[in-house]
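Novice: See the structures that follow.
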Structure I
Amino acid sequence: MTSEASIEQTSKAWLELRKGKLIKIQGTAGWPDRLALLPNGRHFFVEFKKPGGELSLLQRHTLRSLRDIGHEAFEVDNITLFKRLVNERC
């Protein structure tokens, strides 16, 4: 099975090849793992999970709160989904 860390690192490397950044967010419980900065000036928040992994209640609340104030925020459990999210926004 693919680990959360593996999906996160593969996504980071893939985005950097496309001149984007995947910034680690640390220190605040419930916040998404990363902020994806795209080469066209757009961004979105990402909570990485292993396939079949579930968000905690606090993570669900935080993603919903970010969306409520106009930010894009996603749960990602595979590299194909991450690539699609980036490609749809570039």
Structure II
Amino acid sequence: MIIDKLYETAVLEMAKRVGLNWDSYEDALAYSKEHGTVWYNTKEWTEEDMADFKDWLVKLLRKETKWSKKKGDWEAGVFILCYGWRTKYES
């Protein structure tokens, strides 16, 4: 299913952006088991990193699904809310 493939693509791209080089979603599951928590609770990114990823994800979603910008933006936001890295606030 296309949504499953897009989910995996998004997870792998997020991992790459924080220095994790996973080849598949199974790597994320193994990482979770190794660290004793879900993979998306193990790293942080800045608000700028998150916004850059969201822009990338919206473009991917629009290209692959033909969704409107509004729908792509909403779906990307939900994905980040559920699976995004913790936000690192710089002071």
Structure III
Amino acid sequence: MAIETTPWDSAELLDTPEAVTAYIEAAFEDGDPILITHALAAAARAKGMTELARRSGVAPEALRKALAANGDPKLSTFLSVLKALGLRIAVHAA
């Protein structure tokens, strides 16, 4: 008997600014660029990709491509998305 699974999207849980912040902070703590991109993509889906593209000044298709599973967003795109999400980066000594 095969195991049935249902699709799960972490974006469904990112319904508050605090949840988005905690999710992206956790990705940064891990330090894996792929995980960070995935977290940004989930936050973008939670906010609405088209709306986030408008607010970030990044073309919707370019944003989807940058935040895709195999995407590698440029620093300018990354910073624009963070700003559109109401977030900013802080650097601390390791």
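Readers should treat all values here as calculations from the given coordinates under stated rules, not as data from a laboratory. All of these numbers come straight from a predicted model, not from anything done at the bench. Cβ atoms are built from the backbone, for glycine too; each structure is taken alone.
Novice: Thinking of I, II, III, which structure, once helix-only ellipticity at 222 nm (-39500 (n - 2.57) for each DSSP H run of 4 or more, over all residues; to 500) is computed, gives back -22000?
Specialist: Attributed to the structure labelled II.
Novice: Distance in nm of label points 7 Å out along Cα→Cβ at positions 8 and 56 computed as 1.3: which structure among I, II, III?
Specialist: The value was obtained from structure I.
Novice: Out of I, II, III, which one gives 16.1 for mean count of other Cβ atoms within 10 Å over residues 32-39 as computed from the coordinates?
Specialist: III
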